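Next up: the structures, one after another.
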Structure I
């Protein structure tokens, strides 16, 4: 059973007057411990990045860059062809933006978590994962990489000695391989069912797949998405279930490996 766990959330995922989901970041921030902040390519703009980093800093939430494909119209959920060098340069550009806003507000970059289709591509693309990890080893050797356990990203980070955090996806389904089932529309999931799923994963290290099979799952952080409908109820019930079971919520600096 886990004694401490991180809760991370994708945040700042808007652009100008455009918004997604039915929950604002300000209501979610007090309930999480790590924030993955959109960096301008799939969502986010300079004013929103500044505001989201400020909110996270005020609540003691770990700051993470959430870079994605240059796909504002598709919300970063469409794969874009590019060489590993081209895609990593896109990551460098976006991570740099979040780092500077973090510096402005007197906090450091805790982690980097690729977004959407780029996250899924990196999970199965060793060349891209290795190039990304090499960049992190150069500029942020102490920052965590968030990824799925068993992914090419996890293997590359582990082999290179880069701090890495495995995620458990609260509001996504799993297949029998232990990978999340990628979807562009999660609908409105049942918060109580998600809370039960998360608590079981923390207590038993198990999750039920889309085929009804129970598989082992190892992780240090629980992820949910701010654009999922009902996000506030999801994190509130999930957090209540964990705290009620004696599990402490803390950023990955305190929860990794516990």
Structure II
């Protein structure tokens, strides 16, 4: 299983990096739209839709996101809605764990969660492909550190009813790793990770480090939300399209809250 995961991850990286840096804007938008369509397909499955309705949901959501990108529609409302969802609604869901009867609320939640992600992927790449890669790497650093720290020192469960494998020790390990990563980035890549609007370089450095720690915490919430949806649907993975990894949502769940927040921060 580990070998299969490594092979799949290697193939994904080999496809992703050239797309990020070398595709024209329209090509990048197409890639993002296809990825969001795949996420929407899996989200609809976790919401209880049958195959035909899942396809309809995925197509409609992808077309909506693509239309907003092409028409240069105002993103602020979408990003603000996403932040309201991730800052207020999702923590309440994780705390109360209500039974959401019927798919409507989950499907509506999917629209507000997924559409801003495509907008953010396009907007952040427009600022700098390196910036987008650096922001996405927050999740990869966090996940890796949480995994190894949790396996080595994990004793206290974070949310046993939602994701039994996560521990508080893993979370602290993830935050420490992201702190180190953020410091390295602001020291060596300040030209694109520090936004131009802080009052001073020192303020910008501190602001980025603190914000990236906040993003890491947001990524953990995104991971927990997908775990909650999978547990409600009675499945282990959101899909089977990625051998050894499960579905697309299984790989990008932590990015869902991070990308719209980063877009608001860097496009201010």
Structure III
């Protein structure tokens, strides 16, 4: 994620003129975004808006993984999907919408969900992961490869009117298995959701990714942001690396090599 020596074009400086003056960001931060690649797992109500915000901010490359075709039930929250695309592959709709927004972003569309057979290759292509997957098999697979390949990961999730967000930076803080050692019993892919709730945590996750890439602000490393939009309550809860974590503990790291 190191910045290139290439300067931003006049058009790029005009395009990003409203964010360049942000304290601690500037031209150097924008160059870092331009030269960075991000893997987003799933392009649903959370991941689709994460990808949208990163494309709008000027990320250089997006690797997007999502299988399946657009369904009517997607349309209350998946803003990269449209009514006229019903029955067609989600990934094609997402790539088209993002290219319409920012043609300069390189987009690799993968018509598969992250799984044990493709996760290593997908993580190798990126500088940072944003985990928006609903299932823990996917989330743990990305976490384990993030630790193994030393790539930061932004983790976000929501349910009904609640959401949570944190960041994992290997060697600096805990990992997902420190926070959630095992998948919760009875967890399923489908759950109650408003698009406004998934969109809220998606925008926060995109901002955490931007901060980690550009190297400014204070990302949520070792802190879990939780909020409930039913009563607009917010809390930041600290959590620590577990000495016996089977993934990120130096004692157990060899089991993932």
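No value in this document is a laboratory result; all are computed from the given coordinates. Since the structure is predicted, the reported quantities are computational estimates derived from the model, not experimental observations. Cβ atoms are built from the backbone, for glycine too; each structure is taken alone.
To which of I, II, III does the computed value -25500 (helix-only ellipticity at 222 nm (-39500 (n - 2.57) for each DSSP H run of 4 or more, over all residues; to 500)) belong? Don't skip to the end; give the middle numbers.
Working: I: -12000; II: -25500; III: -9500.
Derived from II, not from the others.
If FRET efficiency 1/(1 + (r/R0)^6) of positions 11 and 115 (r between Cβ atoms, R0 = 25 Å, to 0.05) computes to 0.35, which of I, II, III did it come from? Intermediate results must be reported in sequence, preceding the final value.
Values: I: 1.00; II: 0.35; III: 0.05.
The structure behind it is II.
For structures I, II, III, which has the highest computed value of FRET efficiency 1/(1 + (r/R0)^6) of positions 83 and 171 (r between Cβ atoms, R0 = 35 Å, to 0.05)? Could the numbers behind the result be given before it?
Values: I: 0.60; II: 0.95; III: 0.15.
Answer by largest value of FRET efficiency 1/(1 + (r/R0)^6) of positions 83 and 171 (r between Cβ atoms, R0 = 35 Å, to 0.05): II.
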